[in-house]
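The following blocks contain the structures, represented as structure tokens.
Since every read-out is calculated from the coordinates, none of them should be taken as a lab result. Predicted, not measured: the structure shown is a model, and the values here were computed from it. Cβ atoms are built from the backbone, for glycine too; each structure is taken alone.
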Structure I
Amino acid sequence: MTRIAWLLWASTLVGVALPLAWGLLGAWRARPPGAAVPAAARPWRAMLGSMLLYVLAFNLTFFVQEVFLVLPKAMTPGLSPTLFHNNHRWEGEHPLAALFQGTGALATAAMGLACLWAARRGAGRTPTRRLLLVWLAFCGLLMALPQVVIGALSGGSDVGMAMDYLQLSAATKTILAVLALVAIPCVALALLPPALALAEDASTPRARVRHIGWWIALPALLAMMAVLPYRVPREWLEVVLLPVLVTVPGVLWMLAGAARAGVGAPDVRGRIPLTALFAAALVLLVFFQCVLRPGVPFY
């Protein structure tokens, strides 16, 4: 098996197969014994609010990534970068341009780590603030880590260009890709405690799985479609692929680990302001399509 085929197989295993198998096993073990448990109320408001917060977090994270791809080039003599709503480009040549293709992923990873640290320490005492921290950590880290794997597979990708500038060997690239794949479930499972702190009841495996399903999984999967208007026009593969790569593995691992997660007492209370979040998402869409889409030159 070639290195590329092995990495593709490992990516499918980590991103889909393992969390699905673990989740199904956890769901089977979480079945209530004896009589059926009465159906609980469906938290539609929380689900819609979480979806809007995911849309905001995903697009803000992507904006951070592109800004930090542009800024180093803007400060490099001979390079004239332009920022767009779904990409960036530059004119001119400089040896460091390839290295700076890795700064975007580095920036989102740093942001994600900071938000993960804050969320796990109990920051955000309202559902809106806590969920925003969770989603920023989720998107920041899970937007960066797959790029390491893609960079090991393709020298033409952003991180791949940075790897080639650093003259990393094929073995080193493979090691970094494996570490990134291992980190994906670690990030998802690390986000479970702050996410479960939003639950009214997290005392049983069934209750925890249900909460993650309604507050995390369903909102994120719906948000994958809601982020598309922020990313068009572009090739549809480019429009759709990034939301899928960021969302699906993390959501599956969070669902898979929910039944076994250890949680403390719920520490967040309040209502999610749907009108304000919808207005914020709309303003961000206008900013992306009316300001960034024509291009913002950084020179």
Structure II
Amino acid sequence: MRTDYLFTSESVSEGHPDKVSDQISDAIVDLFLSKDSEARIACETLTTTQLVVLAGEIRCKGVYEYGREEWKDNQYWAPGAKEEIEQVVRETVKRIGYEQDGFHWKTLRFENNLHGQSAHIAQGVDAGDNKDEGAGDQGIMFGYATDETPDLMPATLYYSHKILERMAADRHSGAAPFLEPDAKSQVTLRYEGSLPVAATAVVVSTQHRPGYCLSGDHADPAKYAELESYVKKVVADVIPPVLLRGTKYYINPTGAFEIGGPDGDAGLTGRKIIVDTYGGAAPHGGGAFSGKD
């Protein structure tokens, strides 16, 4: 068994395109469950430049009932239901903070392709007498815990999360007005005797306002220095000083990160399953959490 090694985990911010998709899918689940506690939802979300697309299968009394004759002309949606779904999508994007030309909560296009749950999947739950035992699918789950951190999570993932949580809080509060929603972090720790002894590298890539970069038309070394200093302070507040000896920092190493979020990279529900679990420190069954009842 290895006792001396390097290990790396990454995290992504709430504004990362895949996480935007996750949050929209989860908001749709919450909406349907608020209408019907026994609703069935499998909602996938695609986000890209000025576009959000929902696809998946649902069943929800009072909202979507396939075969209900009086709703047939509205594709079996209850009056006002589709409008409420769109409102939830836009409010989710707004809460994250996207008001950019390439992705704006108010002006983005929205497509709703949700439809009724397959009868052959539904019967796996409906046919059983015990509602706690029925299932329309299968899955493999793994649990894991470690005493490396107060949250019982692997230290590499814990610190990666905490860096971005702090940056998001500062962005929302106005303490770091140069930050935009999209960001990623990555922390590499050196282990000796199975204990973390040093952070050998920290990578933080964050979307920023024009000018806070070293390349491109808006490059301003002084503004970049402000961004770099801010990120290093966040890291120093999150990671214990004893681990930050000789650490290499990579802060926006591509030079500029003005174009980000779904405008810079398409997002899909369920593409950050390692970030959502244990950062690669434990096996993963392959399934995603978001968008499912």
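Assuming -9500 is helix-only ellipticity at 222 nm (-39500 (n - 2.57) for each DSSP H run of 4 or more, over all residues; to 500) as calculated from a single structure, say which of I, II it is. Walk me through the intermediate numbers first.
On the way: I: -20500; II: -9500.
Of the structures listed, the value fits II.
Output the label of whichever structure in I, II has the greatest value of distance in nm of label points 7 Å out along Cα→Cβ at positions 13 and 101.
On the way: I: 2.9; II: 2.0.
When distance in nm of label points 7 Å out along Cα→Cβ at positions 13 and 101 is computed for each of I, II, structure I gives the biggest number.
Please state which of the structures I, II yields 4.2 when distance in nm of label points 7 Å out along Cα→Cβ at positions 85 and 269 is computed from it. Show your work: numbers first, answer last.
Values: I: 4.2; II: 1.0.
The correct label is I.
For which of the structures I, II does the calculation of mean count of other Cβ atoms within 10 Å over residues 109-116 return 14.8? Show your work: numbers first, answer last.
On the way: I: 19.5; II: 14.8.
This value belongs to structure II.
Starting from the value 132: which structure in I, II was volume of the Cα convex hull per residue in Å³ calculated from? Working shown, then result.
Details: I: 132; II: 147.
Structure of origin is I.
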